[in-house]
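Trainee: Next up: some structures, all given as structure tokens.
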Structure 1
Amino acid sequence: MFTGWKRERQIRKVLTGLARRRVVAVLQPGGVWVIEKALKRDDDAEAALATCLMRGWVEPLHDDMPVGDLDPNNLPSSPQPFTRTETTYRLTEGGWAALNRAHAWTLAGIIVAVVGVILAAIPVVLALKSSC
């Protein structure tokens, strides 16, 4: 019953996760970024990223970026620190608008404006009606 709602919530969580990332260091040689608060990339996150890409909310920043895991002391968890490669994405203007729910705020503003015009017109209509 709530499958669509749950998927949209997962997509919004992925967008939020992308927005929270920070680069804390650049490893040399190779200029590999160490990203703090990186997004956990499982099958659900990949599907959500593909949906965001399709909607124009994200765009690829770097293809085939080396990826690995660090232990709590920020040291590589294995002798070979980079075990896979992934595409790094960035949020577009549309992604930021979706994340901040700009469309909903615009729609709410229009509704408030229309209600205000109707409420302001009621006394005018009543005054015209009583004068006739």
Structure 2
Amino acid sequence: MRDLPFEEFLNRTLKIGLFLLAACVLALAWDYRNRMFLGLVMGTGVGLWNIYFLARRIKLITSRGREFLKDFQREVAGSLVARLLSIVAVLYLASRISLLTVVAAAVGILAVSAIFAAVGGGALLREVKSDQLFRKN
């Protein structure tokens, strides 16, 4: 089995997430008083923000080579604190608006992770199916 192309997964997740964010922004523009749409925009935006900077950090560290694995682990752990703080800040801001906004923001944050899981899972399923085709022949 070969290494997984996480950069490809992250890029595809960012593209799908941007389409989701655009749909949420259009829905918010259509009904600007709807707190659910506001929470979805906030949550999806933060989820995309976090995955974008995670992708940048991974590209920066992996470009140095395998000998920097300990640096990679330290860098990702350091950026985890910043990503968690951004999530907490957005959820706090949403809590100042309404409970519905908090729930919608949490759904938006989790939606980006779900998109990444679906992209990765789909790629793994395609690889497993292609391996099974070669084994039959």
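Read the figures in this text as sums done on the coordinates, not as results from a lab. All figures in this text were calculated on a predicted structure; none of them were measured in a lab. Cβ atoms are built from the backbone, for glycine too; each structure is taken alone.
Trainee: Can you spot which of 1, 2 the value -17500 was calculated from, given it is helix-only ellipticity at 222 nm (-39500 (n - 2.57) for each DSSP H run of 4 or more, over all residues; to 500)?
Mentor: Details: 1: -17500; 2: -31000.
Checking each candidate, the match is 1.
Trainee: Using the calculated result 0.35 for FRET efficiency 1/(1 + (r/R0)^6) of positions 42 and 122 (r between Cβ atoms, R0 = 25 Å, to 0.05), pick out the matching structure from 1, 2. If you can, show how the numbers build up before the last one.
Mentor: Details: 1: 0.00; 2: 0.35.
Derived from the structure labelled 2.
Trainee: From 1, 2, which structure was distance in nm of label points 7 Å out along Cα→Cβ at positions 82 and 106 = 4.0 calculated on?
Mentor: 1
Trainee: Once relative contact order in percent (Cα under 8 Å, 6 or more apart) is calculated for every structure in 1, 2, which label goes with the largest value? Numbers along the way, then the final one.
Mentor: Numbers: 1: 19; 2: 36.
Max of relative contact order in percent (Cα under 8 Å, 6 or more apart): 2.
Trainee: Taking mean count of other Cβ atoms within 10 Å over residues 18-25 from the coordinates of each of 1, 2, which one would give 13.2?
Mentor: For mean count of other Cβ atoms within 10 Å over residues 18-25, the value 13.2 is produced by structure 1.
Trainee: Given a computed value of 173 for volume of the Cα convex hull per residue in Å³, which structure among 1, 2 does it belong to? Walk me through the numbers on the way to the answer.
Mentor: Details: 1: 173; 2: 116.
Of the options listed, only 1 reproduces it.
Trainee: Continuing with the same structure: 5.0 is what came out when distance in nm of label points 7 Å out along Cα→Cβ at positions 26 and 114 was calculated for one structure; which of 1, 2 is it?
Mentor: Derived from the structure labelled 1.
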